[in-house]
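There are structures below to look over.
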Structure P
């Protein structure tokens, strides 16, 4: 069955800015609203979900990224694929025990889909290794810059694509690139070492609180960051002015937004309505 709605379309920039605004003011309401919306879309797109598949309850968007299942869905409906619980342990040469106690026989191979796994393209010195403990969150500021006593080092190396919020995904990394370039050009600046350390402590506390509240499992990927805080920082540091020109509040109270609207109304409307 082909979905009747475009569940794989990312929200517009206008919608994304509203989500960032709402998540900052009322994070619990935002999460509930998004979970409800995604579940509603899923049920409309795929109304016939047998209870035996045990798909619900799904994890909250706060600790998991949405999964687009349009490619695998026909194979589930045809019976070619069968949803089962997670693999627990191997109990024989070709036998696998699942977390629900079921044992599968004649298993030739098990393919682990690890999701998003942060990778550093070069071997860095231990003192600035972003992932000193495998499987734990990055030790870098905003997942981009090393937290190190030497200011020259802090300002000379950066990683892109290691921190983001789930929606709208990869488009955030283009803004990160702008933020890095503006810092290196001297148009924006990094905080001092003390502020970086304070941010790291607050970030770790945030992750622990979210993981506890929403019963996080393996899908609470290491790159997850708080939406409102991170979105505001990367926009401000990049110097793009997305919130000032197009934001929920910013577009009404900033002269630059009104100027943009007056000088090029067509482009302004396209920017608000199109993908971020």
Structure Q
């Protein structure tokens, strides 16, 4: 383990980016050329409950509102997930739904809803994501012209990224940090020449030595989950699951849960990290 936090793990991602100045730097790097410069962000509750018992609620990784009132959700996806594009759209439309008041009559709306933007950072390749950044929106299928500008999705494929040391941009530094920060022994001096305030702040916040004892325990547990995800991906977990190794996965998850508990993390937070219900989690521990 190097001196810097790995941004790909759940703890590292949320711990480092849950800072307004750091987040502002990241968003402006990703959205440059598409949106006006973001001057401030406000973090929002990541839980969006279901409107009905028969409907599905959602919990985002990070969610913020810009100075213009636009909503931006940021998700880290380390392993290739079936139907992830469907899930990404579900997240976008869930946020849209929350912007329209219950009982609102369309004819009485005085202005359109603010924008909803999704940024999905992919640790593994995915079919149809063939560039470092793939931008999608609602377009005219015949002309390709933008049809409606209220939502947009950005898929960032880290495996597609390679750093050009002779032409480094702020966006490049962000991609390189997401992909490699946890493996770096030191920061290249050229980064400091090009980094903005948010990136400089990130470099300081991402120092493992600055974590409290409790934070370090949670970080260790989160890194174990990341390692398990990478291992399952590398060895074809989906195929193995069909061959009957589900019990092995369950045992590994129980071990991870116990590490989180020993690190002092609340049950509700552990459930969010593992994307399971508190009921399922408690059942595993009994």
Ranking P, Q by FRET efficiency 1/(1 + (r/R0)^6) of positions 39 and 215 (r between Cβ atoms, R0 = 25 Å, to 0.05), the structure that comes out highest: P
Among P, Q, which structure scores highest (criterion: distance in nm of label points 7 Å out along Cα→Cβ at positions 151 and 199): Q
Structure with the greatest value (metric distance in nm of label points 7 Å out along Cα→Cβ at positions 79 and 255, set P, Q): P
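Values quoted throughout were computed directly from the atomic coordinates according to the rules given, and no laboratory measurement underlies them. Remember, it's a predicted structure, so these values are computed and weren't measured experimentally. Cβ atoms are built from the backbone, for glycine too; each structure is taken alone.
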